[in-house]
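Q: What follows is a set of structures for review.
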Structure P
């Protein structure tokens, strides 16, 4: 076999031991060279490699494969790291009702990663308190806040955008959007200006988390002209700022959200991510942006192999959600963390979404240990089959009053009415004119309270727990069996993140050798979670 690369070094550094080879591949700080000597493959982590047509000396051995050191910061897009002020291409995605908590965001930020605080379902007052907490406790670390599409409560979406602008929040994760809205455009264009060299400076960034190519196209495109004109007419933008708006996309970064917990289209990542990458290339050429569009990967990223696969396909960063919910910093109950740590990949189901109930939108939830998916589906079946509560058959009504609501529906409506009179009185006005909307609001009471019971750990309502969760949770649990991370009590979010990133680096190194024709033993690909101190020592200087 002809070789154009040659290795020279001490012969005593050569080995053919599979165990030592596995250790060498897993030491991501050091290069590994595979050579051939008398027909046998050997490896070394030292020596010198030269590239030339003939052997430089009689002792030189032909190289059959080689890998360089691989720092964890080099797994994704370096520009993504620079733009967001982080060290590693790892993002903690938003989870509603503060489940992705300020504690998670702080822990990730301290570790050189990026975390988003989950604001869906929370009041503007709660969100403002969380902003104050982040800005006062850790003003130097990166963080972001979520903004979820609220088609049934547009005033809430507007209120959160006003709050973010007023409080100086410059990064949001926009999730569950089917189209660009005026509040999103207001956030993106707030403070837009030209820099000293004429480039457009937009201080507010949006990372769009989407599952469909047509929606991703809207986020990679400039803000819709109709909204820009409306802002000009209101005096919120001047004509020069309106012209600048055409030079930037709504989002430079888009997360391809595959099969995940909560709102999801259940798309496989191996199909979704390449489609988004192709779209990025087309729209980059179409709009000639002076900077690169980027795509991250979310959904099912819960093992080193999955993370390595996402980076190998071209993801600029990875996003982890469901797994973080089982970590001790999450904003859910200890009981739910334990439930999640016992979940398998098949222990999830789709159920009607509370925020988009009337639209028939579903969310992915945990089904093991709870009857919520079945009960929520029953409510949606009753909703689409009847025009008003009074039309529901007596047996069905008695069943849901006794087992779901544990109160007469008339009483639930009174509670719901009082809630919306404070939050959005227009909902009450519409319900009093439209009995089907009234029925929807009553049924949404159950869908809205079920995650709160889970977060509070109210065991009297255990069968009604709504726990957003994707199959990634089961994948993670399988990977960590027998390790310190098997128990939810030992799951620190930064520890989980670093183990996933480290495992991805090892997987990519092993795959690189195999792609060069090197037959590797299976143990080179088997990466187990390491305790914090052991991992820290292994990565020292990486």
Structure Q
């Protein structure tokens, strides 16, 4: 569905009884227990529209970090950031595609952000002057690809089949050297959230250029037709119209410092209090869009066409899908008015994990102290490639080898029957569904301890280890903040209640959160943390430690 059609669709909602997204009173008291009401109050605060999506380096992520630190302070936790504060500053910059970028195929202009999208953040600026163009074939069909020496000195155009993983594409592209640039035909598969991140700017930890990096851009199917004289299916080896133009990225400092928030609940045992059980979540999200769309119409579209939100490829509805979308719209139009929306609130991602560790901190601080200390780390920069957690792992404010275990929570607020935690929606969510990744990779004892804590709950979760499988194409083991600790040999896991239609969308709002089950996850993690903190010994390592200098292996 084109965005202009989304903007004109009538309003629809799948949750008729949802609470409006109105900020609670910040001064309202929370209780020592982990409750649905406390979680809800906290989440409506940090995922409110006024927080503008909490993008790293923005005023609003700065505000979110301030809120987390103020809660740590109120609960009496020790500051464990830089120079006696709760904050650890993380170097960040903003890179955005230069709006002056231009490409011309022969005498026909290609429009930036519509026909082409520059992607190579670290590459030197690209300038083309009637550069020769060649169609290389389609990934992942390796049989269709032209010989590597055919692209030397040319712009290589590579078609990409929808659903092909980025790692697979990188594997195909790595066969080729010496080309002037690579254009991947997959811009139409990208949701507006991807285009916005490159057009409006995305935070990065390193703004330096890599002279060996190649220039890469996404192009649309329309651009492919323009370059190859109107055909959607050029044969491998076909020459296209010569390209002239340039593209680059503009570099600037972030408006506000990017900060991890770090605090310690000091343990009671003098012999163990300098060892730590770490609990983490990330406080950032992906900001806001410049062009608002109708909130409920987008949600209706995603229900049918993008059940995994941003992890579902953007596709055009066929006639039957249009009928399904319009049937939903017509049935709910009577009770909802249109609401233009542009804020990617990040209620589940990862407001849910953030409020969970605050609730756990409050309960731990109100009772008897465990033997070991509990380290709370609210990371920034997760959405930009685990940058905040990686910075903490490499510059930890406690000795990294004193951390005996790490539990990261990310997107733990959903799991309603209408959510779809598996790719394609093949498995509906249940009250006991919980994805767990990495639990036994370094220490089986660590994983067994968390499983035992779960078994003691009134309604235990069923741990789903599907996404922990070696080689799984979604790469969850490498995509969560726990890996920044695991790469240092710390037994670590990531848990989630799965993706859904609101993932990285403007519709990830707190009224869609499953608060009873969010509370259950939080209580289970509290039990697990308490058990690990009171163990007589640290969990034994029996798995291979990842190599710090090597890429993550799923």
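Q: For which of P, Q does distance in nm of label points 7 Å out along Cα→Cβ at positions 264 and 336, calculated from the coordinates, equal 4.8?
A: Here the read-out was taken from Q.
Q: A further question on this structure: For which of the structures P, Q does the calculation of Cα Rg over 2.2 N^0.38 Å return 0.99?
A: Only structure Q yields this read-out.
Q: Sticking with this structure for a sec: Work out mean count of other Cβ atoms within 10 Å over residues 104-111 for each of structures P, Q, then name the structure with the largest result.
A: Largest value of mean count of other Cβ atoms within 10 Å over residues 104-111: P.
Q: Quick check: 15 is what I get for relative contact order in percent (Cα under 8 Å, 6 or more apart), calculated from one of P, Q. Which structure matches?
A: P
Q: Something else now. Here distance in nm of label points 7 Å out along Cα→Cβ at positions 200 and 304 was calculated and came to 4.3; which of the structures P, Q was it taken from?
A: Source structure: P.
Q: Please compute FRET efficiency 1/(1 + (r/R0)^6) of positions 352 and 520 (r between Cβ atoms, R0 = 35 Å, to 0.05) for structures P, Q and give me the label with the greatest value.
A: Q
Q: One of P, Q was used to compute helix-only ellipticity at 222 nm (-39500 (n - 2.57) for each DSSP H run of 4 or more, over all residues; to 500), and the result was -13000. Which label is that?
A: Considering all the candidates, the number was obtained from P.
Q: Right, here's the next one. Quick check on the output: 0.95 is FRET efficiency 1/(1 + (r/R0)^6) of positions 120 and 464 (r between Cβ atoms, R0 = 35 Å, to 0.05), derived from one of P, Q. Which one produced it?
A: Label of the originating structure: P.
Q: Quick one: mean count of other Cβ atoms within 10 Å over residues 136-143 came out at 17.0 when computed from one of P, Q, so which one is it?
A: Going through each structure in turn, the value belongs to Q.
No lab work stands behind these numbers, since they all come straight from the coordinates. Just so it is clear, the model here is predicted, and its values are computed rather than measured. Cβ atoms are built from the backbone, for glycine too; each structure is taken alone.
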